[in-house]
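So, here's a batch of structures to check.
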Structure 1
């Protein structure tokens, strides 16, 4: 999972796009770009991050497929997200 913020001047959206493009076609991947926030977005409590990370962790660490419904085919709630891409279906 690659996550960034649209207003991040250090790690730009273009850099994140290039990184996402390097994921192997066989790998499960996701790209989330937050509509707000800068470079320090992961260091503060952020419900946008939490709502995207927990379903991926539950799916791919705990093998709990009940959580894929929050990721595929698109986000259930895209509030605060400017862009989202995901390889679906998510198969743990």
Structure 2
């Protein structure tokens, strides 16, 4: 069919570095949270999007693309073992 789909969980701060799929396109569906994605066109121009719960994105066959979970607040929460409220208090200060 020329389309691939898989289940992947990206932890906060994780990046699925640039790669290609030479034999098919990749269909991405966000089940929960948010994800930053990027791909290029055939001329190398970069296109980036921020996806949220239930968004769908298609990476064309053979074109480089990446996915990244850049929820910085969640990274800080896990790193420093603090709540979302604490992060918000620090941001507001």
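Here Rg/Rh (Cα atoms, Kirkwood Rh) was derived from just one of the structures 1, 2, and that gives 1.07; the source is 2.
Ranked on FRET efficiency 1/(1 + (r/R0)^6) of positions 22 and 62 (r between Cβ atoms, R0 = 25 Å, to 0.05), which label among 1, 2 comes first with the largest value?
Working: 1: 0.40; 2: 1.00.
Sorting by FRET efficiency 1/(1 + (r/R0)^6) of positions 22 and 62 (r between Cβ atoms, R0 = 25 Å, to 0.05) in descending order puts 2 first.
A value of -7500 was derived for helix-only ellipticity at 222 nm (-39500 (n - 2.57) for each DSSP H run of 4 or more, over all residues; to 500); which structure in 1, 2 was it taken from? Derived from the structure labelled 1.
Just so you know, all these numbers are worked out from the coordinates, no wet-lab data involved. The model shown is predicted, which means the values in this text are computed figures rather than measured ones. Cβ atoms are built from the backbone, for glycine too; each structure is taken alone.
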